[in-house]
Structure 1
Amino acid sequence: MRTVRDVHARTVHAPAEMAGALLDRLGGADDPLFPTPVWPPMRFDRPLGVGADGGHGFVRYRVAAYEPGRRVRFDFTDGGGWHEVTVRPLGPDRCRVEHVLQRRLPLVQGVLWTLAMRSVHGTVVEEIFDNVERAATGRVLTPVRRSPRVRLLNGLLWDRPRAVALPAAARLAHRAFPRTDFQDAWQMELLPGMPQEPEAWQDVLRGASFPVVGRADGEILLGEDARHLDFRASILVADGRVTLGTVVRVRNTAGRLYFALVRRVHPFMARLMLRRTHRRLALAAPSAGERTGR
């Protein structure tokens, strides 16, 4: 068993009361600090306070101590340690924001921490500090930069689409053909700050120039008719999710033979295209601190 202790701190040129007020919104629907949508949001089963249970991504913890405007401490739910954020005044117009993590890790997890997770953790914490500075002062003097290793790990850890039934709200897709020979749908959660307009997701089929054949109620329908089969791709943004749906109508024997081959690679390509677009839009979205200042 190895004990890891990791400390990050930054001086912010703003009153401690201002930074503390931002801290009190951590994990809420209008959280100005946690760096979403680039990283999974911090979420709890109740408002921030002792006993609130949640975490971010696969990291799970509960609030063990809370001093409004000054300090929040989280205990990892596996009992392996804690991490906390504090705000301390350094005068009327300056404060120190600090994050401390202390964790007991088995050998394998300790190696993983050293090789990968320490750099990711440090980047997330520094991006939180960027958002404190940005929201409190309107600018960041020295913003953190994601290293190639962190960018690689961010891509590897990115959420993956899940298979769902074609939503009833995808009305254009359901009405595309009087008879459908194939349909499927892949879905991902929208992270805070990601675009809600289906037009922003329109190039999910990058590299394939299918025309838009319909728009309605948060849905865009792309597609093309051919001699052997007809194809439609539905992009639906609704209820905090984006769904990529496909419907196909086969016209003849050549179409059946062709699609028998295509349907073997279609699920992989649909997942890949949706996941890539999801991450690309997340990386391009304004940070939590930038959204707060708007």
Structure 2
Amino acid sequence: MTSNESQSLADALPPAVEIQADVDRALNEDIGPGDATADLLDAAATATAVLTCREDAVLCGTAWFDAAFRTLDPNVDIAWSLHDGDRVAAGSAICRLAGKARALVTAERTALNFLQLLSSTATVTACYADALTGTRTRILDTRKTLPGLRRAQKYAVRCGGGTNHRIGLFDAMMLKENHIIAAGGIRPAVKAARRIHPALPLIVEVETMAELAEAIDAGADRALLDNFTPAMLAEAVSYTDGRMSLEVSGNVELATLRDIAETGVDFISSGALTKHVRAIDLSLRLDVQPGGA
């Protein structure tokens, strides 16, 4: 994993109980009252399996993968040759398993779904982070995540070298246009926010240089520059002069990322990291041991 200012993956990994809850929900959805096809196999049969990644990727989701198999076979042996955050070359064998054949075939799809999804998020994030190499700008995720899998996807962003924005509506205050209108302007909105939640980070969305000046004077922690042109971004960086951090949002694409970063902004946030999901191509091939069905 490469990142100019990487955060600890151990700190980012959701608790085991949360990962297990994700897996239990997915297995229940898939298996229902039972795996009808797996009934063809002898319950005592064992098997080995090899997991291969068929394209270049950044690995993420091994804890969910492991939990899927261990829920059905607590004694399954799982040996990884790589870890979350590692870059994988196409054609690499990245994991070997040995356990009960029925557990391996039943848990396969759930395990792969998690690994394909989270590796996809990590891989896309790595592309964005790579594009920012040599700049001071960091790539942020957003709340545009798959329902129920926010912490998992935000962990994947970290695996790809990105930085997490707020987790939800509870750990930071973001004053957007409608909040500001309802409060009567930026100054009264910031004042009220500081009074109600003084310890939370405070971000204010601005659309003009005048609004940026007001946000700085009001004492916000960060300005969210919404749909600023590159010239406006450069002006904002110069005007702010380090008095608050600046985040760019809106019309952010991989092709324009470098140009935005070179204006000197602190952060670029993009929902594409978590909502534009294309599963990484993985293959799990089983070999049932002699004597199995």
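One of 1, 2 was used to compute helix-only ellipticity at 222 nm (-39500 (n - 2.57) for each DSSP H run of 4 or more, over all residues; to 500), and the result was -13000. Which label is that? The partial results should precede the final answer.
Details: 1: -9000; 2: -13000.
Working through the options, I get structure 2.
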Can you spot which of 1, 2 the value 0.10 was calculated from, given it is FRET efficiency 1/(1 + (r/R0)^6) of positions 107 and 251 (r between Cβ atoms, R0 = 41 Å, to 0.05)?
1
The value 24 for relative contact order in percent (Cα under 8 Å, 6 or more apart) was derived from one model only; which of 1, 2 is it?
2
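142 is what came out when volume of the Cα convex hull per residue in Å³, for residues 51-226 alone was calculated for one structure; which of 1, 2 is it? Working shown, then result.
Values: 1: 215; 2: 142.
Matching structure: 2.
Values quoted throughout were computed directly from the atomic coordinates according to the rules given, and no laboratory measurement underlies them. Since the model is a prediction, treat every value here as computed from it, not as a measurement. Cβ atoms are built from the backbone, for glycine too; each structure is taken alone.
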